[in-house]
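Structures for review follow.
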Structure 1
Amino acid sequence: MKLPAPFIQLPVAFDAEALAREVLTIDEACWRSHPGGIPGNSALALITTEGDPDSDQVTGRMRPTPSLARLPYLMQVLESLGATWGRSRLMRLSGQSEVTGHVDINYYWREHMRVHVPIITTPSVRFQCGDSEVNMAAGECWIFDTWRHHRVLNESSETRIHLVADTVGGVAFWDLLEQGRTPERREPGWAPRRIAPMQGHRATLDYESFNASDVMTPWELRECIGFLINDTERTPQLPAVNALLMRFARHWHGVWACHGNQASGLPHFRALLKDIQEKLVQAGVAQVRLQNGLGLLAALKAHIFSMALAADVDESARRDPHGARPAATDRQASSGTRMNARELDQPVFIVSPPRSGSTLLFETLSGARGVYTIGDESHQLIEDVEGLAPAQRGFHSNQLGRVDATPTVVQVLRTRFLDALRDREGNVPDAGATIRMLEKTPKNALRIPFLKAVFPDAKFIYLHRDPRQVWGSMIDGWQSGRFRMYNLPGWQGPTWSFLLTPGWQALNGKELGEIVASQWETATRLMLDDLDALSPADWVSVDYGRFVQDPQREVLRLSEWAGWSWDRELGGQLPLSRYTLTKPDPDKWRRHAAEIEPRLVQWKATIERAARAAGL
């Protein structure tokens, strides 16, 4: 649900130790891997469709699973919140893992809130939503805005377990929410009311029974359209798109007035849905984006086109609540042997040191027609493969080579990337398709030989940026705490941020300016060595300054080199990327001039080499 703030803490708290004692009595066999295949994530179903512990559906009659009956205090926790409960689970996140960044656009999340009660956690578990970040302490109770980009990072080696319960609310719940606070508010005397276990009390819960109409009513249809249109960025295509949607809603109402939700109206409703989707594409809906960065068409598909005739939807093929495609086993059952025919063709990796502008370049290029991405960076997708995480390699670095690309690793990684891909409208690749993929993760600057072994026809875009600007932004990033990566053994200083470079031990106790400059130099030197070892046809360079000065020209050049089709007209001012800390300014680095300028001479050779590689 879209909320007025990224995070809201409810004014109740629970006995986390008592909850943990209950949870740890549940047999390990009851835990299941994440339905979307997110590494390091597992769940134990508590409330599901008809109480089926193997169900991941979000529609139908919600009922308790056998596991919930074994957790009396947890049931009391849910009862005390005074809500009607939808799908609810215990969610487990292993150490050094993450819930990758995403936005929940499924119809389910239009009205559902997600309640978090941490049961087992540590101070190093970070929950990011929009521009905010919190550590939810054990026993606290939180909700967050699922409409904003969000992710969770567990930087410790310990497993995190949360109660994660979905609800549309209830009378008592809304009263609690009105008394909640955001992390920024520090009201005198505000303190959560502690709710201890009540021995012998058997909680009574309300469960969802009605959550999707066979045929969407015209009133709900208009509300969904209005919500999405009000949340879009203003573009030249928007008036025409809005007019088409209003016309569609009027026609839908006409059919509803005649047939209601009777079967006799289904052919007419189907025809309207087919017609509006064709007309929207012709009107340029692909150019319209929501304020959270997603395409309007993907949201329309999730909120309306896939749900307006729920009676027509095959339950086994419904998307999960994050808007992702069905789990691999479901896809294989529906696509048969053609599933294995999907192939990645010349995947393109953007490589650069951190804070070089790779997110902005990635978000822009991901708008190319027919290009697929995993939506965010691939930290855990790669590091959760057995043997690839720094913690499993003596914390040497993020560097990986050809020797690390064993047949098992190659198979696992190719499958993981394929299973995570979506195009610019949120669609998954067709079975049997040849797929063009774009990826960017700054750590991959240290993995070029490895990636070339995993994807033999891979190509690389080297992104260069003025090192003064990069170093200044990296210093800001270290100080912000938003990019912390590893708790390194013997490290004396702030938690290590950004990529882990070989020889990091020599930086122990050094000033932040020296750490950052060394990170950049090591990553850049190794990256250029690896690029020079490739065929010249396998890589191309782009300078960040040239890119932001004339994005249309540079994107057309890169798309032509990659063999993509570019069908958009970019304005002179690109939107801010999702990881922007402060307003861009080419001279912003001067705030850290005292830390940067003395090191420009020290690393002059690599600085000049990087500029030459970018054609400067």
Structure 2
Amino acid sequence: MTAHDRANDLRDTDLDLADVDRHLTAIWRTPRSFWGALSTVDHKIIGRRYIVTAFVFLFLGGILSLLMRLQLSRAEARFIGPDRYNQIFTMHGTNMMFLFAVPVMEAIAVYLVPLMVGTRNIAFPRLNAFSYWMFLAGGIVLWAAFIIDAGPDVGWFAYVPLSGPQYGVGKRADIWAQMITFTEVSALAVSVELVVTILKQRAPGMSLDRVPLFVWSMLVTSFMVILAMPAVMIASTSLILDRLVGTQFFNPAEGGDVLLWQHLFWFFGHPEVYIIFLPAVGMVSTIVTTFTRRPVFGYLSMVMALVSTGVLAFGLWVHHMFVAGLPRLGESFFTASSMAIAVPAGLQIFCWLATIWLGRPVCKTPLLFVFGFIITFVIGGMTGVMVASVPFDTQVHDTYFVVAHFHYVLVGGAVFPLLGAIYYWFPKFTGRTMSENLGRWVFALVFTGFHLTFFPMHVLGLAGMPRRVYTYQPELAWSGLNLMISLSALVLASGFLLFAIDVVRSARTGPVAGPNPWGAPTLEWATASPPAPYNFARIPVVRSGEPLWDDEELCVATGLCVDRRELLVTTVASSTPQARESSPRDSIWPLLAAVAASMVLVWSIFTPWAVVWGSIPIAIALIGWFWPKGVPEDG
């Protein structure tokens, strides 16, 4: 028990289920008001906001990609000038990597992980609210700069010295560097919340060998974020200090090193690929389990593959630098590790195929996207092994071959599972199901459009077309393939447009889903769809890895208070009940803290004195956030 226990607490053991529901709804619900919307700390509301916002950025980034394809559809096109093209190219990559790919994976986890582990809210719920507001502010700052023609133009990787004070004129590189701070603060906050939630708030009986694979994937991903993202924050902060204060971190003439930027950036940048990929692995495992009607084959092997991928991911970054003039002996070690990481990925694919083979597959839309993912990711993995070889990489580096590989890995490894996950968990998010017929059309358009768009880029790269160019000469004979790619991109875009139409239509008029429309085995389907504000009236007790398949009616744990927000804390390994802990109430202070921090970050683009004077409103917001309120649950 905690120090907050009180003799007059009202416990769920004293009430029947209807009274428990009434009391918990009163204490956990978010008021239906503008103030309630701004101050909520409900992980489900914040998770939905994250998901919707991330998909908005996906569609904005998709529009930018279509503009680039329009410019490259024929030789010597004049649709977009070189300066604006550089902004569009940088915005597309930055938007997709920092405002969509990582945030959307964490967003789904923010919504689902507390439900899947059987708790009532995420750990540190106010920090969760703060993380969303910081993410939103970073996206607004980036897109506002682009709208006024001040968008970053240094590539999503911002290599120095081109982004440094000598060549990066104006504030474009500064805006990019500060946007990194926005998104990384947000990602780090979510990762801390997920780690604590997974390790300390699991339902009784959910030992580590019974944790759902999606939850395992998010645990590994969260540790990767905590270890990798400080590197890019250090890099971006050093860059803005070089530009604003006059430090010389990346200036060789003053003792700096331009390669230091690449080491710092890619130490984050390559693990980021797996930060995006590993949650998708968890999604695929969940979908395969449900639609084959059997537990995933090789559960322990899948967990070890997740962990080993997370470890090996930190030993690959130099394969982005094979043409940078590094010692050949050192490059050979990174070649070996780049090839070795294909082993756990191959193991996971074989486990999924074995599960499908041994099960009774039901070919619904989510499973179609799994099939599309396996095909696409295998192709991306094969080209990944190719570019891990120094001689081959030297030939195709900075060509469209790398663009094709990059998109096969990220879109095949993340977007296909993500779309399948949206179709799968949409009933849990909204209480309604999406259209099966439209879903099959979405899959057909996205799968066909993707491969017709990106596979020919391998050929273009082998033919010598460099990436990051806004035009090319007609005698190079690249026009035919580029026109085909641009037309295929329209097919891909039409698939995403149909997906958006299906989401909007289904959210309003789709068939009512019921609590568990797929007959799935994990705990999130033990709640109503969408869940009540408190998730679980009584905390479930888990006896296996597929609790809803093994027990007709879940056993539950009792003894929690119903007149204040309270969570059950359990041990790390065996998930044995350990303590009862208060959960913070709704608060406006996370929003105010995010506003204060955002003002400082934007102000510091123009003067370093912003850090000094801007600390005052941040301190005020934090004091309000943590000031004792006189009752335990408001702490």
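What follows is calculated from the coordinates using simple rules that are stated; it is not laboratory data. What you are looking at is a predicted structure, and each value in this text was computed from that prediction instead of being measured. Cβ atoms are built from the backbone, for glycine too; each structure is taken alone.
If mean count of other Cβ atoms within 10 Å over residues 82-89 is computed to be 18.4, which of 1, 2 is the source? Here the read-out was taken from 2.
As an exercise: log10 I(q)/I(0) by the Debye sum over Cα atoms at q = 0.11, 0.13 Å⁻¹, for residues 90-393 alone, calculated from one structure in 1, 2, equals -0.90, -1.22. Which structure is it? Source structure for this number: 1. Given that relative contact order in percent (Cα under 8 Å, 6 or more apart), derived from a single structure, equals 22, which label among 1, 2 identifies that structure? For relative contact order in percent (Cα under 8 Å, 6 or more apart), the value 22 is produced by structure 2.
Which structure, out of 1, 2, was distance in nm of label points 7 Å out along Cα→Cβ at positions 426 and 466 derived from, given a value of 4.4? Matching structure: 2. Rank structures 1, 2 by distance in nm of label points 7 Å out along Cα→Cβ at positions 66 and 370 and report only the one at the top, that is, the highest. Sorting by distance in nm of label points 7 Å out along Cα→Cβ at positions 66 and 370 in descending order puts 1 first. Given -10000 as the derived value for helix-only ellipticity at 222 nm (-39500 (n - 2.57) for each DSSP H run of 4 or more, over all residues; to 500), which of the supplied structures 1, 2 does it correspond to? Source structure: 1.
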